Each structure stands twice: as structure tokens, then as C-alpha cells.
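Below are structures written as C-alpha cells.
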Structure I
């Protein structure tokens, strides 16, 4: 198995909750849990440590990073630089049609929420949320920025996995995204920057939970 495959499999187990923040594993335990051999795992772990998702502790093993206030603040600080900067570039040109499609999907989710907010609707909301933010970066056609944003968004996914996206947050979050898109298409496009900054600030504050193990 190649390093890239070991990297992807580790991330899959991390984001599906089988490897939880604060847990400690030996490398051999991880091999058994994930179903990979130790050589490519070792190579992958060094890259994952560089992304800030794990800590390699000599003579002890691999510790999954804690999702605490420091983790949230650092993740959102980088995210703000990338996404707000990307939006500044996007609004200089014709707004890509994909954002209109995203707005329609979010309005559909809001309408469905009037009937029932279940796990499937929450999943759908999380997916369109992620799709919106990733499109801010992908529309710049800059592979370096896209790669960096994907690594930062992995941290955001870990935060969301361990600090639940609630039904109470669904409609306000959809409204915040819709406001950004409407501002992008309006006469005063600079308002979209303020709307995005506000959305990210609200999201960060919702995830600040104090330094505690989950």
C-alpha cells in the first residue's frame, strides 16, 4: 500500500469518528484498526502531524489532537485569510453560476426544515455548506490555495464532527450563506465581504467550547 492510500484511509477513520480526539494509539494498533501495513502508515503519519491533526509522541505512540479552543481559533484564523481573500477576487468578475445553484439548494433546505429537521437534512445542509466554502477557493483556479484550504477544512471537519451541528443552527447558517451570495450579486459587492466575515465569526464562536476533552 502506498503512503497516499494510508493517508486517505487514516483520514476516513478520523472523520467517521472511529479515531477520537485525545485518544492514544500505538502504530501497530492503528494498523489493525485501519487495516494497513506499518511502513506506509509511518510515512502518512508524519504528513498528518504536519497538518496538526495528530501528535507523534516518542515511545508512546500517536495521539489524536484535542479539539479545544486553541484548535478552533487557529483553524478559523487561517480559514478567514483564505476565504475572505478568495471572495475579494471573485467579486471583481462575473459571479460564477454555481453560487446561484447553491443559493437555490439552501432555500430548498430551509423549506424542508419547516416540515422536519432530521439527520438526513442536517447532512444535506453540511454538504452544501462545505460545497459553498470550497467553491470560494476552487473558482480561483489556484491549485496551491486549493490544497492548503483542503487541509484547513479537514480541521474544520474534525471540529464539526466533535461539536455537533444542531437543528437550531441549520436555518440561521443557511440564511448567512444566502446573504453572502445575494450580496455577491448585488450592486454593492463589498457587502459580501462583511457578510462572510460575520458568518465565519458566528461559526467560530459557536464552536468555541473551552479547553476540554471530548
Structure II
């Protein structure tokens, strides 16, 4: 007997092939937090859900609770983030965001602030393609999840930068003109801090010294 039905907004974080024609899809949803879903038949060319459940996609998803996972029964795209997907460098930036977000969140722990952070950061990344967005997202993710890095772990220069991106509004952060080499250096600091929190390595490597 099927379990409860759920309709919710979601962002696609991760996908893994399963059996001959299915995929296991990790979503971060507004109503349920991070969930694992089974998308049956999605690898078939005829699947109506195929294009809606790509990485980064923001969508309405219809789910039914199964024995092990939620089953995705229907999906409707809201935004596909084409400008992130069309540029290799920006796609890598997006992969980093999805990877650390997926690793730093727990299943079935709903948090509207996390959902809004990821969605807003992806929207701004697509529109502005500015590397400070990656560092801002990374630091805010750490803070929302309850981790407070010691200021002594940062140099005076990086401490000032971290304070700017933590307390500043995104509108002001987008106006920052931090040299690319320094943005890269601060990214490496935040990546190392994130790995220490997770106690495992982050696979995605970034070059934020990028001229679009």
C-alpha cells in the first residue's frame, strides 16, 4: 500500500544510476529537507521526467512515500539554470556548491533558510558569475549548520574578507572587487575548513581566477 503523497519545491543535488533504467536522485526540498528519491525509468529517452531531474534544476516534484525511498511520480521545472550548465568553469563552481551542500546536510531535516540560501546563490551565480558568491555561500552554509570557526584560524586579511561576506548583503558583495588570486586563496581556506568539519575530502576542485 503506497504511503503519503507529497508535493514540494526542490533542487536537484545528486544523481546515481540504478538498475537498467532508473536513477537515485538526491533532492533538497522545501517541505522535507534532503531526501533520496527513486526516479523510475528516467534513463529511457521516452521518460517525461528525464529533463526535469537534471543537476541544479529547481522544480515542483510530486512524491509518494515508498518502502526505502520516496518515489518521484511527476516533475515540473521552474528554472533550469542554463547559463550555469553552458559554461564549463561556472558548472564546476556549481558542482562545488552542490557537493558541499549535499555533504553538510542530513536526510529529512527541513530547514527553510538552507533552501533559500542554495536557491538564491544559484540564481546569483547564473546571473553574475562572480567568484565571491561561492565563498559567501560556503561560509553561510557553515554558519547556518551551527559551526563557528575560530577567528584565530584566519589571517587578518582573510578575517576582514570573511566578515564582509558574512554580514554584508548580497547586493554589496556583488560590488566587491577582491583580486582573483585572493578570492582563490580565501576559497582554499574555506574548503579546508569545510573538509575539517566533514572529516572527509571534497572532490570538486575550483579555479576561481576566471575571466568570463
Value 4.0, calculated as mean projected area of the Cα convex hull in nm², for residues 135-182 alone, assigned to which of I, II: I
Which of I, II yields 0.30 for FRET efficiency 1/(1 + (r/R0)^6) of positions 39 and 103 (r between Cβ atoms, R0 = 41 Å, to 0.05), as computed? I
Suppose you compute relative contact order in percent (Cα under 8 Å, 6 or more apart) for every structure in I, II: which one lands on 27? I
Highest-scoring structure on FRET efficiency 1/(1 + (r/R0)^6) of positions 47 and 127 (r between Cβ atoms, R0 = 30 Å, to 0.05) (candidates I, II) is I
Structure with the greatest value (metric mean count of other Cβ atoms within 10 Å over residues 111-118, set I, II): II
With helix-only ellipticity at 222 nm (-39500 (n - 2.57) for each DSSP H run of 4 or more, over all residues; to 500) coming out at -12500, pick the structure among I, II it was computed from. II
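Where a number appears in this text, it was derived from the coordinates with a stated rule and is not lab data. Note that the structure is a prediction, hence the values are computed from the model and not measured. Cβ atoms are built from the backbone, for glycine too; each structure is taken alone.
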